Structure P
Amino acid sequence: MGLTAEALVLEPGSPVGERIDVRLKRLPEAFQGFRIAQLSDIHFGPYMDQQRLERAMRLAQAFQPDMVALTGDFVSHPLGQRNGNAGARNAEPCADVFARWKGVPIFAILGNHDHWNNARIVAAALAERGIQVLKNRAQPFERDGQKLWVAGIDDVLDGQVDLPGALKKIPSTDATVLLAHEPDFADYAARFPIDLQLSGHSHGGQVQLPGVGPIILPPLAHKYPIGLNRVGNLQVYTSRGVGVINPPVRLNCPPEVSLITLLKDTR
């Protein structure tokens, strides 16, 4: 089988686990080794079904995370249709998969495709199955009297973002992980006391050429399209995502489940 055929047939359905250690200067000692499993850009629909999503979830479960972060774009519209309610209802079988995972907190934010179909339907499907949707708000984890905050913003491209509102309950001295669908939002987020931003949106370009890199990237995913980057005191990790959009091809860019371990930066 040639390389192009492998990309068409194998890569879209075979996620890999990417293990990343992220060192944070402000990480409380109680959260040393805190594990986050990130899944992004599932795009449940024509090219993603429950069986494929379950493969990705099993990778995440094997990591035994303390938290699951779902960083947007849960749905795609059916083939031959436009964005709308039919696409948004793909969030229901998508969320059914995560509802089977018990004993770990799951946090989600919405992406641009969720808004373009119907954000209300997508958010309701997630919330009804016990997934916490962080729409410009934050939630703390507490251990031994110390806190680690997880904040989430609504989609930037859709104009629903309110970062100051998301951070208003967080003391400026507390370590904070931000879920933001579009990675280039980090340029703005870096103005605030945020330690790590987790993003998706780019799909890693879906197609990467040797010596060139991603050949097509969406808006707000050009500066930090893949992997771990730093913007001032902020670090941003961009996942290649689990699913695909048209054309349903991945080349040198396999789908990803991000397995992130937070460590104290003592340097």
Structure Q
Amino acid sequence: MSPALITPLILTWNEEANLRRCLERLPWAQRIVVMDSGSTDDTLAICSEFPNVAVIYRAFDSFAGQCNAGLNLIDSEWVLSLDADYLIPSEFTQIATTLANNISGFRFPFRYCVNGQALRSCLYPPRTVLYRKENARYVNDGHGHRVQIDGEICDVASVIAHDDRKPLSRWFDSQLKYARLEAEKLESEPHPAGLPDRLRKMIWPAAPAAFLYTLFVKGVILDGWPGWFYVLQRTYAELVLSLVLLEKRLFRD
């Protein structure tokens, strides 16, 4: 696969803390489509530093809506869908040339970073971020989104770094909104297939399980304070979701 056939697609809203590092990994791209939903910080100024970036404003409705609108503006055969806090491997162009053209999508694993320090493990699952445009469509999934690919998906060993350096206050502001969307998803699934969602529907085990699993099973206790930062973030997110689910159960009527 030639990198010239790939267009990166990035969603932004006030991503000045992350965006420059993301774009600096994409000098090979002939065109980068940034779907911005009304940034008021230096996000757009950062975009203007990169001549291969095209910024399109679209009022935010959902993550899937933003991504699908972006796909409609891309003419290349392949799309590399990124968050602004993703850092693709520096050798991505060499990786791309080794990927088979008869595959519809490629799934990459992630390495979670706290202020640039990589953790030995995380709860972030592999994601299909490189795919044929004609075979892809996004759907909302709880508070996030996922891409549906028509065709075969292949796993890639090379790792993408997830390094979000936005202020913690921004993260706190998002959690209640995310938890309400996740709660709606859980309530629509009477019998969730995965163990994490089954624990969440039970409410009381979810936060303790996230704490213990992340700290000890995933081993981030060995990562020092950055590891504790990640563990406490994940535990807090589960606590908020548990409270939202309990609120629905107690005050349903």
Structure R
Amino acid sequence: MKKISALTILLSLLLNTAYAETPEERGLAIANEADARDTGWVDQIAEMGMILKNKQGETSTRVMHITTLEVQGDGDKSLITFNTPRDIKGTAFLSHTHSLTPDDQWLYLPALKRVKRISSSNKSGPFVGSEYAYEDLSSQEVEKYKYKWLRDEVLDGRDSFVIERYPLYKHSGYTRQTVWLDKEMYQPLKLEFYDRKNSQLKTLLFLDYKQYLEQYWRPDRMEMTNHQNGKSTTLTWKDYQFKTGLTDRNFDKNTLKRAR
């Protein structure tokens, strides 16, 4: 048997160390893989429920319709229309996410019959009284963050990557986010948000995933808990449809006033 010299082993170790993937490179690679696996669904329609719970445990419910258009080379476009309760029926939220520039977002208020543009410096504010911020509703483009792989971990029986991501948007309400990403689906299972003081602000759980078109995984439930005010908001999803023929015309500002 041919003997391997100590020098050969040392050179091999040095070369492997030199070309080893850094935690930052691995984090970015994982994010890119997750993005690649969730590309090509074209457009999406779903019915969405929102359950708001206050610190005392009292709840209120809203029902919405959401449409989303996949945009290659930039962020996705989405339109949320409120169906109930009566006092906010017809309220509509339009978001044009961008990869490298601030998102464009508008809110239509039927009582005032006007469209309000959401300021680029106010995306950390709460979306219609929920525990979701406006920036949470944007599509999560890879270019919006810097990444760092922290470790591999089993979460609720699921093998996961744990990565940290740092928003590049200067007006973000978060200093960092920790993501548990399922190794099979390459979809998030848990997301922790840290505020500008680097204290944990919220936790988002993604639950009851189902697969569509033999490729795309979507949760039926998303639970956001605010640890600082004791409130929570749960989103429920049903009746997913894909590749329905939506175009950019379905997501212009005029669409807001026509939304029902």
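A short reminder: the numbers here are calculations on the coordinates, not readings from a lab. In this text the structure is predicted, and so the values were computed from the model without any measurement. Cβ atoms are built from the backbone, for glycine too; each structure is taken alone.
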Thinking of P, Q, R, which structure, once mean count of other Cβ atoms within 10 Å over residues 190-197 is computed, gives back 10.6?
Q
For distance in nm of label points 7 Å out along Cα→Cβ at positions 86 and 182, which of P, Q, R scores largest?
R
helix-only ellipticity at 222 nm (-39500 (n - 2.57) for each DSSP H run of 4 or more, over all residues; to 500) computed as -4000: which structure among P, Q, R?
R
Taking P(r) over Cα pairs in 5 Å bins from 0, in percent from the coordinates of each of P, Q, R, which one would give 1, 6, 14, 19, 21, 17, 12, 6, 3, 1, 0, 0?
P
